[in-house]
Structure P
Amino acid sequence: MARHLLGIDIGTTATKGILLHPEQGIVAEAEAPSTLRSPHLGWAEEDPAEWWANAGQVSRVCLAQVGLAPTKVAAVGVSGMVPTLILLDASGAVLRSSIQQNDARAVEEIQAFQAQISEAEVLQRTGSAITQQSIGPKLLWLRHHEPEVMARARRLLGSYDYIVYKLTGRFSCERNWALESGLFDLNRQDWDDSLLALSTVDRDWLGAVHWPSNIVGEVTPEAAAQTGLAPGTPVVAGSADHIASAFSAGLKSPGDVLVKLGGAGDILFSLDELMVDPHLFLDYHVIPGKYLLNGCMAASGSIIKWFRQEFAPETDYATLDAEGAAISPGSKGLILLPYFLGEKTPINDPLARGVLFGLTLTHTRAHVYRAILEGIAYGFRHHLAVLAERGLTATKARVTNGGARSILWKQVTADVLNLPLEQIAHHPGSSLGAAFIAGKGSELFEDWEEIERFISIATTVEPDPSTHARYEALFDIYRQLYQRNRDLFELIR
């Protein structure tokens, strides 16, 4: 009997895959790098063909690691970045590079949207404000700047929906892509015709909306040749990466928080009831009847990667961490605004830019590095302030993703947030959630609570109260920096 589950995650910097066994846990893992491109100011694009090649590679490597016959895979689940925009022509071919969720090019189109419809009404209908993440303004940008692409477009889908299509030959749309697209009516549970019209997109371009664990198709012979899987293997609709990650990190009770230290920064807050806020995104939890308020920063770990590539290419991250740890909290008055790709939540300003404030001739590379970590943490702290305004307080916080391997980054984040951060032992992130969802869809798991058998806490990073007090004073300056410079960003477009 087939008992293994393949989970694939399409991430910003890498495609990851795992094989999960209900009793044995994770038995195989693989990873293949992805390339984020920014050919113009504010642009963020990737190549879907690279994702598909990566999906085939990680699938084959996982199977080979344990010598598993393809017929022993019971189901496949895919997670990915959301709401990425991919356009296909009538034959199913990709028309251009993806436009990523943190892409900030559609400034005029966002303003055009806002001028034609009440933002408050959109928030209540869709659960999210009109922001640089919204799909509608990006489609308008393509109409204005790449009309030849839009003339040939016949399908619109997201990152993991695209991989599901390549696996099965069927078009589907997972519910959280629909919700975060800004085109889906939260109350009617259907596409919003007026927003589709504003976006100049037809309903026919969009796949049927599914819950994550719904089986939407089977692996085709062509996909089997690419991935090493057996033809006929069931494939579920999948999940947004941050939702799959939050679920597989054990977020399920009101007040549970996940801090994701990845290329982009996510902070998720679990709720048992529906709540919308103009400064945050809203998502469905994997568990029916629950929700997640989602704060998503356009650039976090990607800033650290940029800094190393441009200013310390011969230095590894461990050395940079050691240098930063030797610097006192507050980086000698140096404060970073991490808006290198504009910013999504909580300020929703695609024109915002990165700022390094307070430089003197006494500052070193180590001061700048530590200020980057602190600036990203202030971004997370800003989200906690928004939640507090709604009367929401974190009761338990966990930390995941690649940045959780950095002792310094974790400690800085714990100190800024004044929260103990529980790090999950060997947490593969979204791919674990994707694999479990496939198991739920194929009935290898009966209850969502069974995810707990794969979660254990490796360590807890405790905040230092005196350091937090220092950071709170600097956080106030951080908030003022954006407010006082906001109008200037318009002048450097």
Structure Q
Amino acid sequence: MKLPRSFYNITSYIGSTLALISLFTMTFLTVVGFLFKESSSYLGLFTFIILPVFLVVGLILIPIGMTIEVKRRKKRAKEFIKKGWPIIDLNISRYRNAILIFVVGSVFFLFLTGVGSYEAFHFTESVKFCGTICHEVMKPEYTAYQNSPHAKVACVDCHVGTGADWYVRSKLSGLHQVYAVLTDNFDRPIPTPIDDLRPARETCEECHWPEKFYSRQLRTTKHFLADSVNSEWDIGLQMKIGPEHSALGLSEGIHWHINPNVKIEYIPRRDNREEIPWVKFTNLETGKETIYQDTEDPLSEKKLASKVSREMDCMDCHNRPSHLFFTPPEFVDHALTAGSIPKDLPYIKKIAMDLFIDPYESSDSAVQNIRDYTLNYYQENMPSVLENRKADIEKAIAGITEEFDQNIFPEMGASWDAYASHIGHKTYNGCFRCHDDKHESEGGENISKDCNLCHTIVFQGKPGQEQFASLDENLEFIHPKELKEDWHEGLCSECHRYLY
């Protein structure tokens, strides 16, 4: 097949070769991806993002080479260039062939572009793309996500949502993130995108219907003490996520905060929203407004004037619905309850807690230290246990290591201490950011710290020795360990965020 003489040049040859190789490789990788569903995430990256770039570059090089060749030939022949449009004579075979190739190639290329663009869009919206392409950066978030209640919900459903405007914003932000990763210029740990997250009403409430929450729920938790027998302590809470009867709507309970007849606004002291010194409550039915301020450390008038209040929504409490990092006491208790750490192994809770007093520089050093410290502890203090229960000790080491791998990431500086969760009040201030008896209004009202507003204790104690409350009553909380008399005057997080 004859083509215009200008096609026969090194630049066009290179472009044609590059385009053909890219097209062949894309086709091959597409078939591989279709046949092997569990293929690497990098396969999609090359197939739908990197190789199409080379294909387009190759196609662009073809006309560039032809243009250069035409100019070179005319300059060499010193031909007079007449102004005007070029004459295309379809009676000449090389012109017909060139036009045929251009038309067929354009249609084929547009078809590939449409398919490729769709696949590229689909791939960049996938969990695999979000979690594994930037492996080092996203490892903590991706690991926590896989073990969360939202593990079947795609990342983009919460971080982007629907609509073209948020999609464009996320991709523009992604360009900056790609540059930061390529230049190794990013924060460790990755900061939570507090200000850039879409409002919960546009994401969470696509699935969750606030007005239709269950009325109340029983939650049972098992704890282990750091003593010789890893003493168990169970506690059962009746969580007042709604009123006593669902027919009463959001008239009381935890989810009263998002009652459609109520508007709660607040001003945080810092961007992380861990301290809230100013709260405004508005009854939308009566129009009454009440402002509560921290009496011990209020915001100055100047700072109040410079800050913008935020209307409370789901994310102000459920701020880590998919990326929750448990504290050592929490994840060790989980493993002991699940049996991945033998709970009858002497002092294993204490050993596990000792392992996480100081931070680690790398995961490898942590894994090695978990093994060495555990074996040395039993060797020095209980050699008979090491001799007779070596298999259980190895199982405990594996269980502690697995929990460490899922919750602490030294290379990225990610752990429970870096990412606070605002649910509850044991490990972090959470509810006590406002409910601390210190936020008062001008009329003398305060935001109560009474635990019974949100839950009541229905039973507590060692297994077989529990205290039980009768129907519609509640127990006074008993701390499993004996503490000073005034312990209840402080916040739980003062100890539980770092100690066991």
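Rule-based calculations on the coordinates, nothing more; no lab input. These numbers come from a predicted model, not from an experiment. Cβ atoms are built from the backbone, for glycine too; each structure is taken alone.
For which of the structures P, Q does the calculation of Rg and Dmax of the Cα atoms in Å return 21.6, 67? It was calculated from structure P. With mean count of other Cβ atoms within 10 Å over residues 322-329 computed over the structures P, Q, the top value is the one for Q, the highest of the group. Work out which structure the value 7, 20, 26, 23, 15, 5, 3, 1, 0 belongs to, where P(r) over Cα pairs in 10 Å bins from 0, in percent, for residues 98-273 alone was derived from one of P, Q. Structure of origin is Q.
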